[in-house]
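Taken together, the values in this text are just the output of simple stated rules run on the coordinates, not laboratory data. What you are looking at is a predicted structure, and each value in this text was computed from that prediction instead of being measured. Cβ atoms are built from the backbone, for glycine too; each structure is taken alone.
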Structure 1
Amino acid sequence: MMTRLNLVLLAVLIACALAVVTSQHKARKLYVELQHEQELEKRYDVEWGQLQLEQSTWAMHARIEKIATQQLRMRAPAAARIQVVAPAADPTPSAGAPQ
């Protein structure tokens, strides 16, 4: 009877030991994957910063004006040809305006 109990306890012990080894292995694999993903995140952050800088460079007013005048041969209209149009009156009064 006692040997049978010892064998059952030995089997449980071996099963627990295998479960610990398996869970540690999975934890290590997940940690390595986490580190890899964090490194990718850092690279993407750097790339995002570079792209934002590039976008601001491409959208600079002076650059756009230079391209418009040199490549597209655009120019500002003469002052006599400029018309200022007043916005249409809003028929619905705004919430904060006195009536």
Structure 2
Amino acid sequence: MQITKNTANGRLSMALSGRLDTNTAPELEEELKLDGVNEIVFDFAELEYISSAGLRILMTAQKAMMACGGKMTIEHPNDMVKGVFDMTGLSTVFTIAP
């Protein structure tokens, strides 16, 4: 998995490519430094796959943003990733932009 990260003015943008699974989830967890962050935007245009390990990290980030009054958005998920969100019911929990 490749992670491209940018932080500015309390906004953390992360573009992920490849697979977010049990093997790569710790990389994302390590990169998610939320000190001073009140908005997270994940760009999943190049994300091919997400497993339950990836979903757990997204849920943790969502809870952190809710706790500080911030927001989290997932942008450009492909049909497979969107299908995982739909099957797990997380498409109603996360803000997902096409």
task = Given a value of -10000 for helix-only ellipticity at 222 nm (-39500 (n - 2.57) for each DSSP H run of 4 or more, over all residues; to 500), point me to the structure among 1, 2 it was derived from.
result = 2
task = Assuming 0.10 is FRET efficiency 1/(1 + (r/R0)^6) of positions 4 and 28 (r between Cβ atoms, R0 = 25 Å, to 0.05) as calculated from a single structure, say which of 1, 2 it is.
result = 1
key: distance in nm of label points 7 Å out along Cα→Cβ at positions 20 and 76 from the coordinates reads 1.4; which among 1, 2   = 2
ask   = For which of the structures 1, 2 does the calculation of percent of Cα pairs over 23 Å apart return 73?
value = 1
request  = Output the label of whichever structure in 1, 2 has the greatest value of FRET efficiency 1/(1 + (r/R0)^6) of positions 12 and 36 (r between Cβ atoms, R0 = 30 Å, to 0.05).
outcome  = 2
